Structure 1
Amino acid sequence: MTRKSGDLSAADLVVLSLLAERPMHGYELWAELMRRHVWKWAEISRPQVYYSLKKLEERGHVRVVGNPDPALGPERSVLRPTASGRRMLTNALGRADWATQRPPPPFLTWMVLSWQARPDDFNAQMERRREFLTQQLAEDRAALEAVIGETSETSDAAMVVRLGIRHFETELAWIDEVLARHRPG
């Protein structure tokens with residue numbers, strides 16, 4: 001996603017959004033992201049969480065509101081968004097580029113180049129992709145049950161997981177079409 005100078009990264013916005021729900025320290029924030037299956041809807045790692053917290057604090061977008069045990073160190077400082085942090089989050093979510101980007105996944109790049117692959121390698125990659133998608137589909141279906149159990153059938157989180165499921169189902173059907181065609185080479 002393109003950003004203007006001074007804008008926040010997607011990871012920064014995920015962190016700010018979670019802190020807007022309730023104040024947390026970094027470890028707690030990461031645990032909450034894991035519980036919410038963050039890898040299904042955002043590209044963010046544990047180091048990015050701590051980097052974002054530091055960056056947001058340096059820019060005045062979050063502030064320390066408590067430290068349950070100072071001996072645990074700064075990574076256990078409880079943080080919450082400031083008024084400027086909430087404004088930055090709200091403004092960033094209004095950017096047009098959220099809805100107008102189409103980053104290609106690496107598999108699509110491979111597919112376009114695959115006409116140069118050996119037939120056995122092509123078939124092996126397609127089978128790997130099918131296995132991967134099948135596994136992801138099973139994980140997403142389990143995640144959907146968990147999300148619905150915690151929220152509702154129509155929550156935004158449930159809708160996002162359903163979209164991922166539909167993508168995987170569509171791509172699996174597409175793989176069958178690709179493998180059924182006569183491929184030159």
Structure 2
Amino acid sequence: MPKIKASWIIIGIIVILVLWFWSGYNGLVSRDERVVSQWANVETVYQRRLDLIPNIVNTVKGSAAQDEKIFTALAEARSKYAGAASTNEKAVAAGQIESALARLLVIVENYPNLKSQESFQALIAELEGTENRISVERRRYNEEVRGYNTIIRKVPRNILAGMFGFERHDLFEAAEGADVVPTVEFDTE
């Protein structure tokens with residue numbers, strides 16, 4: 001009888017360990033997928049912004065033809081975003097887009113006729129809404145990343161995370177220089 005009891009205890013322990021590994025692994029997969037999904041939400045609103053930019057640029061070009069540098073910077077930043085392979089590269093490119101958009105909006109201040117155009121006002125309202133969505137989605141992404149990174153670092157899930165290659169995700173951080181107000185200088189040449 002004692003051998004049978006010992007066998008059942010060993011089987012019970014094995015079953016508990018298997019269930020713990022199974023549950024822990026599936027939990028890590030779920031959290032990782034939530035991070036990936038939330039980044040996709042960030043990219044969706046980035047794409048909305050990228051889709052708006054050509055319309056805004058074309059509207060502004062008619063009134064501000066001499067400011068070609070800003071339009072070029074926007075186009076280059078948009079291309080960099082499209083060609084970015086990693087989350088970090090996309091975040092840097094998004095920061096460049098934000099910087100170029102900020103310079104564009106400073107230029108608009110110098111063209112009162114442009115600011116009163118109905119089509120321009122509608123585009124700017126769309127852009128403002130999109131920027132708000134981007135902010136919300138970035139915050140949600142960072143919350144998901146924080147939760148995931150915390151789980152993979154805590155004992156005992158850190159053992160599972162190490163065994164199965166779950167790695168930390170990077171938080172979204174503001175691009176360097178994002179706290180500096182852009183300056184626009186008009187060439188008088």
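Just so it is clear, none of the values below were taken in a lab; they were calculated from the coordinates. None of the values given here were measured: they were computed from a predicted structure. Cβ atoms are built from the backbone, for glycine too; each structure is taken alone.
One of 1, 2 was used to calculate FRET efficiency 1/(1 + (r/R0)^6) of positions 106 and 162 (r between Cβ atoms, R0 = 25 Å, to 0.05), giving 0.00; which? Numbers along the way, then the final one.
Values: 1: 0.55; 2: 0.00.
For FRET efficiency 1/(1 + (r/R0)^6) of positions 106 and 162 (r between Cβ atoms, R0 = 25 Å, to 0.05), the value 0.00 is produced by structure 2.
Matching task: 64 is the computed value of volume of the Cα convex hull per residue in Å³, for residues 34-89 alone. Pick the structure from 1, 2.
Numbers: 1: 102; 2: 64.
Of the options listed, only 2 reproduces it.
Check the numbers for distance in nm of label points 7 Å out along Cα→Cβ at positions 98 and 122 across 1, 2 and tell me which is largest.
1
Thinking of 1, 2, which structure, once helix-only ellipticity at 222 nm (-39500 (n - 2.57) for each DSSP H run of 4 or more, over all residues; to 500) is computed, gives back -19500?
Matching structure: 1.
Given 32 as the derived value for relative contact order in percent (Cα under 8 Å, 6 or more apart), which of the supplied structures 1, 2 does it correspond to?
This figure was derived from 2.
1, 2: which one has volume of the Cα convex hull per residue in Å³, as calculated, at 120?
2
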